[in-house]
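FYI, it's all coordinate maths here, none of it is from the lab. Predicted model only: the values in this text are computed from it and were never measured. Cβ atoms are built from the backbone, for glycine too; each structure is taken alone.
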Structure P
Amino acid sequence: MITATGLRKAYGNQTVLDGIDLDVPAGSIFALLGPNGSGKTTTVSLLTTLLRPDGGEIRVAGADPRTDPDAVRAAIGVTGQFAAVDGFLTGEENLLLMADLHHLDRRSGRERAAALLARFDLVDAAHKVASAYSGGMRRRLDIAMGLMGSPRVLFLDEPTTGLDPRSRRAVRDTIRGLVAGGVTVFLTTQYLEEADELADRIAVLHGGRIVAEGTAAELKRLVPGGHVSLTFTGADGLRGAARLLDLPVPQVGLTLDVPGDGGVASLRALLATLDDAGVELDALALHTPDLDDVFLALTASTTTKEPAR
């Protein structure tokens, strides 16, 4: 649904994107992570026709944003970092304004607005001015406005920044519901647990390049620190396993930590080794680095700052 090859963008002498590649399948959630100023918002702006790239090829829903921007705009919805809600209008009026911008006829616009108000649990607040909404309600209304044109692709640029945990959860549930309905979601976020929880695939942007991409599990295996904790019923089993695996015997307890990448193959090999030697386990637990560890490891160097956009 979204592809980019060799995508480049510079502001003056400062290169923000230095030849990045993206491939987002239809009906999936793709998360783009990166430090402040890494180029996340610039990437979204390029994919949504708001900026022109300096180089590279882009296709969004099969259309080129440079040569056929209207086709791209007809296929997408965009929710930026800051809610584009008019606080002087009611929730319903905000949605009807979007209906007019999408050239929907009056009846279709009202039907679509009513459906979105119901979908985002805003029916009771439909006739209240948006300035009276909570942060979570404003964000839900903002996403609903982005869906007025029934987009096939929804771009969400840090949609939960500044929201309280309850509101973030509500927005995440909304995103899951959209994907279940067939929408493709391109998400930028600074909440790493959000990407871990939502995204089918994650790319880490740093220094103008994609420095890693994969599922959350694949990314976690890129950094050291993973291990398997083996717990034994007695000291004999503990000592036997430590000798077999060439590890020091712990001074306290009956648990031995075995370094590993957390993969199925390595875990299967470890258990086979213990089984072949007749060493019996009482329990085991798998520990892998989280996305915080991955993010810090991959973006450890000084970030090139992106001009305010």
Structure Q
Amino acid sequence: MGLEAAGFDPVALIEKNRHACATLRVNRLGWRVLEMDLRDFVAQEHPYTYDVDLLAAGLPRVKSPAATRRAEDLYERELLEATVWLVAEVRPRTVLIENVPALVGDDAFTDIREFIRLELEHLGYVLHWRTINACDFGIAQDRKMGLLVALQAEPAGRFRWPEPLRTPHPTVGTVLVNSMAARGWRDAVAWAAQADRLAPAIVGGSERRGGADLGPTGTKKAWARMGINGGGIGDEVPDADHGWDPGGSVKNLPKLTVEQVALLQGFPPHWRLEGGKTARYRQLGHATPPPVARALGERIATALRPSGRFSL
């Protein structure tokens, strides 16, 4: 959605999760959505993907080699390697990869960065690495993102990273106060005054574990300090009779709904999410916030050419 707003027309979208594919199809009837594992994609079987302007990958969080102990832990790295090899097949003018901040400069990821560098520089790309925080682009989260933008030599000299907005960071309270009051909750304004800070990064969690919640113990405590029960995702916002005891039991605090999580991720209300509550929440947690993607896409588009539409 963010890259579309920046002027890119998707040629193909590759995604394994059936609920995420259903979401893409229901929101954009004209998009070609390929429900498959990226590791099985062969560009020769999809020649319309050749010579696109941009290959963009929002990949699952790569684990450091020290944390990779089981065969299933290699999956994320295999997806990253498959993306790099796909660049060799497709030869896009630019590449955008989003992943963990540590991928940009942490010593534990040196071998992965070196693999990427050798492969892409061999193909003639100029690599730009950076960590940015989504809060600098209007998102009410402390959400750091590791980014790689690789460009062919001709547009590489024109690329500039997007600048942070010159506005105060939005808070959880300011973003969600209207939704909290939607069913008449009398304490919505008092709650918003307490939720006067950025949220921790919203994470979707692994499909190999249980239901939806807002993260590990430390993250749940941070949500509790803002008056939110992070132990799950709610079905409705508080009604008029909901009690408000910020110093009381966490279990009596309101839970965020999927729709509220979407607001915190910068999604517009008209964007439909398919699947059950956990599936919808995970799609949001795994997503790049659209305003951040748009800011990146606009800078890539400027490097490619001053105006027009682009293929993705």
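Tabulated results
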{"read-out": "Which of P, Q leads on distance in nm of label points 7 Å out along Cα→Cβ at positions 131 and 275, largest value", "value": "P"}
{"read-out": "Winner on distance in nm of label points 7 Å out along Cα→Cβ at positions 43 and 283 once structures P, Q are ranked, highest first", "value": "P"}
{"read-out": "Cα extents along the principal axes in Å from the coordinates reads 78, 49, 31; which among P, Q", "value": "P"}
